[in-house]
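**Student:** Below, each structure is written out as structure tokens.
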Structure 1
Amino acid sequence: MTDFSALELVGSTVGRVRRTLGLDSAAGDPALDRLARLASRLLGVPVALVSLVDVDAQIFPGQSGLPADSPFARGTPLSHSFCKTVVATRDVVTTEDAREDPRFAGNLAITDLGAIAYAGWPLVTAGGEALGALCAIDMKPRGWSAEDLETLHDLADAAVAELEGRAARILAEEALAREHHVASTLQLSLLPGALPEVPGVRIAARYAPAEHLIGGDWYDAFRLPGGRLGVAIGDVVGHGIDAAATAAQLRTALRGAALEDPHPGRVMGRLNDLAHEKPLAAFSSAVYGVLDVRAHTWTWARAGHLAMLVRTPGVTVFDPGPDGILLACDPVGTEYATTVQVVQPGTTLVLYTDGLVERRDAVEAERIEQLRWLVEHGPDDPERLCQTLVERMVKPGATDDVAVVALTVKPA
């Protein structure tokens, strides 16, 4: 985990971020427009916006519901901004009827845009800076449920992940001629800034870079509607800037697909389709699973990745999971197989990349059994377990990077 923000490195102000990422286009941004359409559909509102708030105006690189010929289609002065309040407070802001709300009673969006009800979640970088908001707007009074706000939160996280991923790729291109320590910082920027908090589950992760090499290992975890948790891990073939940038693309694409489709097999299929378009992603391995804490189920798909470790109070075993070959080995349009497993309270799942068990000076079978033993006898706390695995399994001077994710369903 890291509090490093690629976005904050490419631009110290919203204006610089806009220019660097090319977000000032009158045509908008396709990926952010898609998130706005998804927000509109999931929340049942006529207008949804991905808004970036600058010193004198707000722009909408993503929007759904505003007419293309409107003078406000891609931005407004701050006199029309509810999102500036979200940025100022760095917290979710809602109003059922802005006309009756003293915070917004004089806001010109009420008269010029017909905005009545509003809910906005801040777009906060991994370093804690608020850039704008992902918001939903209705033209009539309405309340906002806890589920509505949870959906906004998830989509805002996806928007930030998209922007952070682009910024990281820009840094990757700029880092080609830089020193190794700059490249190592870039590697950390490709990982999620913070892991989500979901009632009933504890989750932790660790990343160990290879010495003098940038790797393509990655992981992600994010909240999904209905109290569910999406978890992914993957390994791009090779090392270097290109491998790291490809890892960022896969992580961003997976999160976007997961927010649109609840089925892990189809989400993995979307990554397979991307790997056909991006040659550097071919032959990558990945796992994506959804933990439903309420239903006590883990539903997952696997693209040629290593077996998962499952620790229960009685035993610790490797679970190879559903069949699935490396990305780009199946044709475009493939839906990967999925397995649904019951996960009882007290169960721990451990996902990892091959650098944890493969080492040139050791017998792989012995390393695999060492890993199983360490998980079986390791700490109950996922944070300490991940730390133990990295400290015991990864030696100084390693030639391959390592990612580990552990999640524990809390005992009842």
Structure 2
Amino acid sequence: MLEQIKMEEYNYSLPVESIAMAPSANRDESKLLIYQNQLIQEDQYKNISDHLKSNVHLVFNNTKVIAARMLFKKNTGGEIEVFLLEPANSMPHEQALQANSNSKWKCLIGGVKKWKNNEPIYCTTTGNDPITISALLKNKYDHYYEVEFAWSPATLAFSTIISLVGKIPLPPYIKREATTDDIQRYQTAYAKTEGSVAAPTAGLHFTPHIFNTLNKKNIAQSFLTLHVGAGTFKPVSSETIAEHTMHEEYFEVSKKTIEDLLDNDKMIIAVGTTSLRTLESLYWIGVKQILDLNNDNEILHLGQWENLTLQEKSTLSKQDALKTLLDMMANKNKHSITGTTGICITPGYQFKIAKGLITNFHQPQSTLLLIIAAIVGKKWKQIYEYALKHEFRFLSYGDGSLLFIE
């Protein structure tokens, strides 16, 4: 089946002028497209509660974007840009970001040919109390480099260091330097847990006003964490999705959130594709636990196509899968579960937990567009044509949509 999903069928013409290069003046005044019962409506995000029933349960990703871009200098004066991807050696993000004196990360590097192994490069802040961070290139791999950082004063946490010397990593198609405005706007209003190198953009539109309107309708809200990696921008270069390698991302979900998801009277709507992929991953990891296929590590894992194998072995309910996760946490005296997921949701996927999605408009021939097609089928073309014709703004800083899974 995967060999039949040809990426050319998920192509469309996206004019440059339709791509939002900067955020709208006000977060919640972005346009909102609503697709339900095969009908399209238009509104603004500030009125999103008008399109949600009181039995809706929204699930948000509270990850926080880190200042992942750093510019270093060689002793000879040459400049090298280092882009943080994720901690090396599978170290949890929180632990790596709170490290003192040194930390090792997987990185992308601009100008790497100018940088020799074990040659230190430096970045120093200005001011009365300058901070210096050095970097050493330790190892080269197929898709990333391993870099070790050290800094002074060594008592500062790595998260503090990068906030002082780094820059917010705007998407690669935004060809400009990040501004002070981006520091605030390329971050959700509810961002909490540091670790992402790209924003969960569906959440950028939500404001205290929107949360007030949701609360007035008693619309439930939960939060989880998935640290968005640079792979979210990775184009699908293969002819079919079967040959594409999906990036894997770290997630954490609390016991409280899983308990809330068990309420069958609630319609669960994911705010963003990252929340959606985490929710669906929870189901399959629960199935793996029931089938005794999880390893004994603290970090759980779901592979790119693993759900396809699992669905042949199991017809377990959402309740079965989530209760199993709660039992597992109770046995290990844990208040949350952590793991990595590479799940790739494609047309034909049967959703196990989510009943809807709030999301921006995505790039042609992307894995994110395949998620849209999994939700609305071939109607994705009609929706995107409507959005382009009615001057919706596309991609990370653009407008968005509310799509119901029917």
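What follows is calculated from the coordinates using simple rules that are stated; it is not laboratory data. Because the structure is predicted, anything quoted here is derived from the model rather than measured. Cβ atoms are built from the backbone, for glycine too; each structure is taken alone.
**Student:** Comparing distance in nm of label points 7 Å out along Cα→Cβ at positions 209 and 273 across 1, 2, which is largest? Display every interim value, and only then the final one.
**Tutor:** Values: 1: 3.4; 2: 2.9.
The structure with the largest value is 1.
**Student:** Right, another one. Given a value of -6500 for helix-only ellipticity at 222 nm (-39500 (n - 2.57) for each DSSP H run of 4 or more, over all residues; to 500), point me to the structure among 1, 2 it was derived from. Don't jump to the answer; show the numbers that get you there.
**Tutor:** Working: 1: -10500; 2: -6500.
Computed on structure 2.
**Student:** For which of the structures 1, 2 does the calculation of FRET efficiency 1/(1 + (r/R0)^6) of positions 57 and 73 (r between Cβ atoms, R0 = 41 Å, to 0.05) return 0.25?
**Tutor:** Working: 1: 1.00; 2: 0.25.
Structure of origin is 2.
**Student:** To which of 1, 2 does the computed value 20.9 (mean count of other Cβ atoms within 10 Å over residues 121-128) belong? Working shown, then result.
**Tutor:** Working: 1: 20.9; 2: 13.0.
Going through each structure in turn, the value belongs to 1.
**Student:** Of structures 1, 2, which gives 23 when relative contact order in percent (Cα under 8 Å, 6 or more apart) is computed from the coordinates? Don't skip to the end; give the middle numbers.
**Tutor:** Values: 1: 14; 2: 23.
Derived from the structure labelled 2.
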